[in-house]
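What follows is a set of structures to go through.
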Structure 1
Amino acid sequence: MNDIGVVEYSKDTTNNRILAKWFYQIEDKSVNGTGIATGELRKDFSGTYLVTYYNQIGVELSKYTLEIINKQNCYVLKWLSDGQIKFVGIGMEKENKLYAGWRSFPDK
């Protein structure tokens with residue numbers, strides 16, 4: 001595995017969106033930033049969202065369709081671009097936040 005990341009999602013119900021803080025390691029390089037996901041907010045984090053990620057100084061890096069599926073005790077996440085899965089992850093909810101680890105798909 002050449003890359004791995006972690007993300008924290010929190011709901012911003014005032015603005016009907018989900019906010020992200022992410023960290024990513026690829027080879028010997030670490031990067032981090034933020035993100036904003038829009039879509040229909042539910043009681044839990046499950047749903048389909050359009051998510052835009054930014055680097056630490058606010059420059060837009062990428063956009064994905066984010067699918068979050070609640071599987072009883074955990075969440076399964078998929079990030080898609082042009083209908084193709086680019087990243088996969090698994091996470092858990094704690095104190096109204098979703099924490100997930102993720103990697104490229106297929107593993108590069």
Structure 2
Amino acid sequence: IIAAAQTGTGKTFAYMAPLAQLLKNDEVKRNSLPRPSRPKALVLVPNRELALQANSLAKQLAHHIKFSSAVVTGGGQRSAENKRCESDIDILIATPGRARQLFLQERRLYF
């Protein structure tokens with residue numbers, strides 16, 4: 001999904017809420033087991049600020065629809081981010097450069 005509109009129009013909610021619901025439906029159907037380093041969904045955002053905003057919304061939704069999320073960006077602490085990626089997370093929110101680095105160079109993510 002690619003979304004573009006003015007600030008404050010609900011773009012993040014427009015994709016995050018259905019994504020959370022899909023994850024929940026999948027969990028119920030499959031009775032899924034934990035899969036460390038294998039997020040079920042990857043949300044790419046262009047910069048750190050938007051990544052943090054998207055994760056904030058994900059955390060709010062997680063109170064109602066139980067799922068986990070984590071954020072990784074180029075300006076973050078690598079050791080903490082690596083640890084987050086190695087845990088069982090449902091949604092990984094990342095900047096493109098950091099996602100590429102974790103997936104291709106460091107081989108810490110699998111899909």
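Bear in mind that the values in this text are calculations on the coordinates, not laboratory data. This is a predicted model, so every value here is computed, not measured. Cβ atoms are built from the backbone, for glycine too; each structure is taken alone.
One of 1, 2 was used to compute semi-axes √(5λ) of the Cα gyration tensor in Å, and the answer was 20, 16, 13. Which one was it? Could the numbers behind the result be given before it?
Numbers: 1: 20, 16, 13; 2: 20, 20, 11.
Computing semi-axes √(5λ) of the Cα gyration tensor in Å on every structure in 1, 2 gives 20, 16, 13 only for 1.
Ranked by distance in nm of label points 7 Å out along Cα→Cβ at positions 72 and 96, which of 1, 2 sits at the highest value?
On the way: 1: 2.8; 2: 1.8.
Largest value of distance in nm of label points 7 Å out along Cα→Cβ at positions 72 and 96: 1.
For FRET efficiency 1/(1 + (r/R0)^6) of positions 8 and 24 (r between Cβ atoms, R0 = 30 Å, to 0.05), the calculated result is 1.00, so let me know which of 1, 2 that is.
Going through each structure in turn, the value belongs to 1.
A value of -14000 was derived for helix-only ellipticity at 222 nm (-39500 (n - 2.57) for each DSSP H run of 4 or more, over all residues; to 500); which structure in 1, 2 was it taken from? Numbers along the way, then the final one.
Details: 1: 0; 2: -14000.
Of the options listed, only 2 reproduces it.
Out of 1, 2, which one gives 0.70 for FRET efficiency 1/(1 + (r/R0)^6) of positions 64 and 80 (r between Cβ atoms, R0 = 30 Å, to 0.05) as computed from the coordinates?
Structure 2 accounts for this read-out.
For relative contact order in percent (Cα under 8 Å, 6 or more apart), find whichever of 1, 2 sits highest and give me its label.
On the way: 1: 23; 2: 32.
Between 1, 2, the highest calculated value is found for 2.
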